[in-house]
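Below are structures written as C-alpha cells.
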Structure P
Amino acid sequence: MEIKLSTCFIAVDDHDKALAFYRDALGFEVRNDVEYEGMRWVSLSPPSQPDVEIVLEPPAADPNASPEDKQALSELLAKGMLRGVMFSTDDCDATFERIQATGAEVIQEPIDMPYGVRDCAFRDPAGNMLRFLEQRKS
C-alpha cells in the first residue's frame, strides 16, 4: 500500500497577493482558480511536484463554521498564528535570496540547525510562516 500527499490547504485573506507570492516568488504553477458562493480557491503546484497541490483558501471556508469561529480564524490568520508549510530546497541560500528579492517578510535568515538542515523562513502575504529546508550533506 502506498500513501502520498495530494493536497494541502493554506488560509489566505487576499488571493491576488497570495497568488503573486506563490506563483511569482516561489515559481509555482497555477492548476485551478475557482470562485464559488463569494469565496475563492486557487490551487498551485511546484513544477517538480505536479501531483501535489497547495490550495489557497479563505480562512473560514468551512460552511459548518459558526460566525464566531470564522471571526476567530480570521483574527488568528491576521496575527500569523496559523500553522505554515515546510518546503525542501536543494539550495537554501539561493532560495532565500530569490524570495527576499521579492520583498517578502523575512522571519529567519539561512542558518545551520543542529538537526542536520540549513533553513530560512518567511511570511507569505497573509502571515503564514513558510520554512525552506536544505538537508546538509554529511
Structure Q
Amino acid sequence: MGRLVHFEIHVDDMERAKKFYGEVFGWSFEDWSEYAGMPYFGAVTGDANEPGINGALMQRQSPPPAPGQSLNGYACTMGVEEYDATEAKILSQGGKVALPKYALPGMAWQGYYIDTEGNIFGIHQPDENAK
C-alpha cells in the first residue's frame, strides 16, 4: 500500500514559515539542511504515539503559484481541537481565509487557509453536531 509518510511545504521565508506553523499548530523543527543541500527543516507535528505524520519545510525552488490559481498538488489538513481558536491563531500570524469554515454535517467543521508563504492548507475539527 502507498501510505502517506511525509509531507513538504515549500516556503519563501523559512523563519517566517517556522514561526507561523510553530505558533499556530505547536510544531517544532529540526535542521536537516546539511542532508538536503538546501534550507530544509523537519517538522515534528505531534507525539509519535498519536495518529499523524511528520514532514518538512523546504526552500521554494521556483516562483510561488499566482494568487487565485487553482491548487496543483496536495492540500494538507490538520486536525484541531478548537476550530475557532485555531482560526484566530492563523489570522493573527498572518494567514488568510481561502474557504471559510463550513459544516460536514454530522461529522466535523472544515475550512481552508493560506499560510504566510502562499500555500493552502485545511483545518478540521471533529464534531458530530456540526450542521
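Summary table
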{"read-out": "Structure (P, Q) behind the derived value 14.1, 38 of Rg and Dmax of the Cα atoms in Å, for residues 21-84 alone", "value": "Q"}
{"read-out": "Source structure (of P, Q) for semi-axes √(5λ) of the Cα gyration tensor in Å, computed value 27, 17, 15", "value": "P"}
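Every number in this text was worked out from the coordinates using simple rules, so none of it is lab data. Quick caveat: nothing in here was measured; it's all calculated off a predicted structure.
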